[in-house]
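Read the figures in this text as sums done on the coordinates, not as results from a lab. Everything numeric here is computed off the predicted structure, so don't read it as measured data. Cβ atoms are built from the backbone, for glycine too; each structure is taken alone.
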Structure I
Amino acid sequence: MRFTTEQRLDDGVLEREFTLGEIPGILWTPGSASAPAPLVLLGHPGLGLRRMYPRLAARARRCAADGFAAATIELPGSGDRPRWAAAERARADLRRALEAGGPVSDEIIDELVLPLVDHAVPEWQAALDALLALPEIGGPVGYSGGVISIGVRLAAVEPRIVAAGLFAGSFVPRAIVEEARQVTIPLHVLLQWDDEGNDRQAALVLFDAFGSPEKTLHANMGGHTGVPPFAGEDAARFFARHLR
């Protein structure tokens, strides 16, 4: 891990950009931490860190207010990272299916999501190795955000993650639904009931599949971008319970 920029935000949070091999990322740490801080990994939909920065920084600052560090990395094929021809073809197939008004086939979903999960999860684990080696970061570790299939795989295979807040709002392969049965950590799942790009029933099937004894579904009325402000406070309380 190599830090490339550093700035102190107006609330005292230290923001540092880094690279891990070819992978860009950002780390935020509380301004007044007296001991190694718990860590929240901030997932995002893969639209590029620059485009997602305002929302990621706001989430990171909320984590810092609770005494947590927060970090994110650029997903494979997004931002300035090299594009995948196969992923571009799968996105084009998805757009055509949606524009035609028909159902999106399992084949398209698999081609779009599974290679991303297979590449992204080991990168998140490598980032976690490097972050936990820093003296200012301890544990435990939480995962927050999307792509939900990445969160499911991480929650199933990464024992250092003790709680996850997941955003339902993307297509989920059947294979990931099966993996969800292996997830046993506490979960906080956010669902926008009228999300125009999300199959509500598929999201409910995924939630039902999770093997966690403690799992909570927070469903709010409204579309994909209509998440109410108090939903963030609910998620913050969830992580405060499990990371302190």
Structure II
Amino acid sequence: MRNIPVAEVDSLDRAVLAIGTDYPARHPLPAHRHRRAQVLYAATGIMRVDTAHGSWTVPTRRAVLIPPEVDHAVLMEGVSTRSLYLEPGVVPWFPARCRVVDVSPLLRELILAAVDMPARYARRGRDGTLIDLILYELRTLTPLPFELPLPTRPDLRALCEEFQHAPTLRSTPDDWALRMRVSTRTFNRTFRAQTGLTFQQWRQRACVGHALRALAAGRTVTAIAAELGYDTPAAFSVMFQRETGSAPSAFRSTTDAP
């Protein structure tokens, strides 16, 4: 199924619904929720998923798991998506909060094939077996460290959201404490309580998220490193590989069709 709202087929008596959707650049999806669990796969482009608890950057050929009944907004950067909508009962292991995951070549091909199946696919035979294999493969997904937790305290959240638009290593706890009119010690304690991370850890994750989007847009490592405040491209690359497990080149934009 392609380019149809899930609401039109949600009531079908099938464990998995596969829908492909194409979006223009910088297309925002306002906050919404689904009754089913969702595997949102970026066949092309890059996405950012936001909830009350955090922000998840989803590079090309990766996916995000979105639990049922969780409000989420999505910013699509020239994305062609392939979504699996899953009855909650068939994925009891599904996480309680969003999670970015790697997608194996096998699962990628299974998802692409599922989109071309009829909505009322036969439960037996080739189509039913394909769905069973998808459900098996989903249990083996590898999580990726692309979550940026966000605080619930309004003034601190506003600073975090502002920082996401222009992250830099030059920003310090002293700067943020001054803007919040608290001591640096109080700021550090509050920040960790609200996000589960130290300011330095959170700042680095925000830089990685920004870098992922910049790489997908075709920007060079040298330009990204300079923008984020790294002394050299090599220093940025070392940090990036340590955080993501892959070199920046693994996340460069691709023009391959899904």
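If you line up I, II by relative contact order in percent (Cα under 8 Å, 6 or more apart), the top spot, with the largest value, goes to II.
Structures I, II were compared on distance in nm of label points 7 Å out along Cα→Cβ at positions 152 and 176, and the highest value belongs to II. A value of 14.9 for mean count of other Cβ atoms within 10 Å over residues 48-55, calculated from one of I, II, originates in structure I. The value 52, 37, 23 for Cα extents along the principal axes in Å, for residues 80-215 alone was derived from one model only; which of I, II is it? Answer by label: I. Determine which structure produced the value 6.2 for mean projected area of the Cα convex hull in nm², for residues 56-143 alone, calculated from the coordinates; the candidates are I, II. Working through the options, I get structure II. Which structure, out of I, II, was helix-only ellipticity at 222 nm (-39500 (n - 2.57) for each DSSP H run of 4 or more, over all residues; to 500) calculated from, if the result is -13500? It was calculated from structure I. A value of 35, 21, 15 was derived for semi-axes √(5λ) of the Cα gyration tensor in Å; which structure in I, II was it taken from? Answer by label: II. Suppose distance in nm of label points 7 Å out along Cα→Cβ at positions 96 and 112 works out to 3.7; of I, II, which structure was it derived from? Among I, II, the structure yielding 3.7 for distance in nm of label points 7 Å out along Cα→Cβ at positions 96 and 112 is II.
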